[in-house]
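The structures considered in this document are given below.
Derivation of every value follows stated rules applied to the coordinates shown; laboratory data play no part. Predicted model only: the values in this text are computed from it and were never measured. Cβ atoms are built from the backbone, for glycine too; each structure is taken alone.
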Structure 1
Amino acid sequence: MIFNILKSVRLSIAMLLFFSGVYPLVIWGFAQLATEGGKGEKLRQDGNSWYAHVGQKFTRDDYFYSRPSAVDYNAAGSGGSNKSPDNPEYLALVQARIDRFLVHNPGVQKSELPSDLVCASGSGLDPDISVEAARVQVKRISKLRKLNESTLLQLIEQQTEKPFLGLFGPSKIPVLKINLALDQVCKSIQE
């Protein structure tokens, strides 16, 4: 019995040292090989910088809308609403988002509206929208920015990130990247 207790104590000490020392150092070492030394990818444009993998709030009609956030895009307190899909308060919130979108996008039917434009992600900081979510916003942005719809569809194609290894996950569009690219397209046309 004493032998088993000593074995358990030694294993506990070994695991404590490994998972509180060795493992974090190995992960830190791999992070140093990543973009920006593991501190996250930053996008810079016109003297401003943003973290690329944290959702940003875009609600102006001349930009692609972001995915809604249950935490108002506050990275310090990420999280979902934790309300069930049949919660009356949650359903009212989603309906309000649907109504707002349809008012700002005349001609779009409720059945054409992708869920990622009206439902927040689990973290509340999702930086991406689906390709369908971008396409459904083309008419509004085209009208306000005075751009051809084909130009916007080409921009969507350029900014689409394919699934990892062509297999894992859906195609997606980083909202910050496409909106920065949209600004650049408009700036180049004006010049």
Structure 2
Amino acid sequence: MSQENPINTVFELQRQTLQQSQQALEQSIEFQKRLNEAITSGMEGQADAQQRSVEVTQSAMENYLDTIESNVPGSESGVAQIREAMEEQFSAVEEAQAEAQEMAQEGLDEYENLSEQYLDALGEQMQMLQDAHEDMETQTQEFVDDTEERLETLHEEANEQVQEQIEQLQDQMADLRSQVTDE
């Protein structure tokens, strides 16, 4: 049987569709991973900028308190309390920023890990589907070939039976003629 038949063509088109679907899904996930990397990079830049902003603000506040302390007599104890509260607040801000950045990074890492697991599972499922598809193609082609052979055999047998019946009819006609002519 020729490899260029409608059945093989249909199965080849299905196989190509499956492969293209898998490639599109993999490219989509790869795009998401690159986007996550860009987000991570942006978050790192943002965290650095926020840290510098906090440091500049803290330095400005310390300079302001230094100015008050040096220009206002007797303000040392009040300024010391303000400095202590300010340092606590800046520490809390830095801690919150570090925790937020860590949580965001963990989330992105987890997403990437899950994406890899998903791609691995998808690859395995696609391989199983391709194997099943190939088996179905083989079975379908064998069925079609077998059916064609059976039809050819039936056709030949029918031709032989018809030929035998024609010969029997011809023999019967010859016998009938001989009986009619003998009488």
If you rank structures 1, 2 by relative contact order in percent (Cα under 8 Å, 6 or more apart), the highest one is 2
If FRET efficiency 1/(1 + (r/R0)^6) of positions 132 and 172 (r between Cβ atoms, R0 = 30 Å, to 0.05) is calculated for 1, 2, the one returning 0.00 is structure 2
Distance in nm of label points 7 Å out along Cα→Cβ at positions 28 and 76, calculated, reads 7.0; among 1, 2 the input was structure 2
Output -36000 (helix-only ellipticity at 222 nm (-39500 (n - 2.57) for each DSSP H run of 4 or more, over all residues; to 500), calculated) maps, among 1, 2, to structure 2
